[in-house]
1. Who wins on mean count of other Cβ atoms within 10 Å over residues 30-37 among I, II, i.e. which is largest?
2. Using helix-only ellipticity at 222 nm (-39500 (n - 2.57) for each DSSP H run of 4 or more, over all residues; to 500) as the calculated read-out, with -10500 as its value, let me know the right label among I, II.
3. State the single structure among I, II that was used to calculate relative contact order in percent (Cα under 8 Å, 6 or more apart), giving 26.
Structure I
Amino acid sequence: MTQRRFFSWSCFVALAFWLLGNIAFAETAPPPPKEKFHLFLLVGQSNMAGRGTVTPQDKTPHPRVLMLDQAGEWVPAVDPIHFDKPGIAGVGLGRAFAIAIAEANPGVTVGLIPCAVGGSPIDSWQPGVFYQPTKSPPWDDGVRRAKIALKSGTIKGILWHQGESDSTAELAPAYEAKLHDLIARLRGELSAPEVPFMAGQLGKFADKPWSEFTTKVDQVHRELPRKVPHTAFVSSEGLKDKGDKVHFDADSYREFGKRYAEAYFKLSREK
């Protein structure tokens, strides 16, 4: 009887170690060869970070979609991808975008670099600027994380969704010059002067008409492809909010991600 108990206990211990080893393996994901690892930078404010309700489908990893976590490690990309506001960040557009890219390119692994910061105006995306609400420097953190990621892969695109905080009488008039400058700075830091840059349209929700200043920021986004090479405008037409008239709901984020992917495919073909 003692021998049988010892055998059973030994089997249990062995099984426990096997499970722990496999869990650890599942939580870390070694990146593929650099040329097959396509990186995309996610920048902007809360609608890029994502505020949608997370469901089981958002927790199911795709074998070729990874994300750079807060510690700078590559892990399977599951929502919430961002960590700008723990407990608030949820489903965003990044994961749906990455899955669409991966499915269209079977030999490629997609790596997301989440850097968006909820509420951040475009002025906070300057070197050395500290954004008090999240106690972080959006630009400095974003560049640092991008350079960590570039050790493993190749930058293929930048996704931008921002402008709600700049839709004011004071800030909207200067938004275009600041956005064009930000694109040039990002491309310079990444040593990628022609990397595709995609700007998403602000949410246009029922019962909340745009002000003239939101319309001005929207105009800047719309005119981007005409004024800055290798850029795209991604429409949010028909997408819905989560009830707060600010953030998209989870289904809309997933659809928005697919629209960003279509914009990327078009830019890639044109390039």
Structure II
Amino acid sequence: MSRPVLLAVRSLGKSFGGVRAVDDVSFDLQRGELLAMIGPNGAGKSTCFNMINGQLSPDTGHVLLDGKHIGGRRPRDIWKLGVGRTFQVAATYASMTVAENVQMALLSHASGLFDFTRRASTLMRDRALELLELVGLAARADDPCSILAYGDVKTVELAIALSNSPSLLLMDEPTAGMAPRERSELMTLTRRLAQELNIGVLFTEHSMDVVFAHADRVMVLARGSLIADGTPRQIRDDPRVAQVYFGSGRLMEKVRVNNHG
């Protein structure tokens, strides 16, 4: 049984000077689905990602979230509509506690719907602790972020990305800089949250082990165009992907071995 379409991208295009960075890209993302966007450097991943999130305005095409046009809106407006985002390099306030970092995001989303007569440290704390419980960091709530391992910082960033109760989560290289065990734990957590909260997840990733182990679907960009879209097995066995993305195919063979395929 198919799930409802959450994100619909239609004929998306963007040029910089005479270079067509994204050319007629269309795809759907369903609620509860993890969709990986991969491709070689210069494929158009970042440009496509940034048009969905509002950092760039499309030259052509449409981006619809639950049927509502969001292409060309400002990032903050898109965030208000329920799009969360994590970044390749995690950034938290190191001098603040784990809970305070999440509280800051919650207060930003609340847009003044709180009582300034209360101490700042108490504002939205209960909700922050709920989010930290979701990601498994409630026990570290009062620790300063400066003492956390990098994998835990990335997990705090995930809690922050959930502060606006998103229906869509965009993750830019979520496992960059992490050890293999941390990568697996973060993506396993992301999958659980996507299913429990009914969130669609679109992520870019350079680690093929992460992509093929955790994505429900994979789409491949090359020179701004979408050349393949399918299950991890379909993408792994697609000769166009082996030729265009993986060159000689040696990396694809490594994926086969690692996935016992």
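1. Comparing I, II, the top value of mean count of other Cβ atoms within 10 Å over residues 30-37 belongs to II.
2. The structure behind it is II.
3. Only one of I, II returns 26 for relative contact order in percent (Cα under 8 Å, 6 or more apart), namely II.
No lab work stands behind these numbers, since they all come straight from the coordinates. All values derive from a computational prediction rather than experimental measurement. Cβ atoms are built from the backbone, for glycine too; each structure is taken alone.
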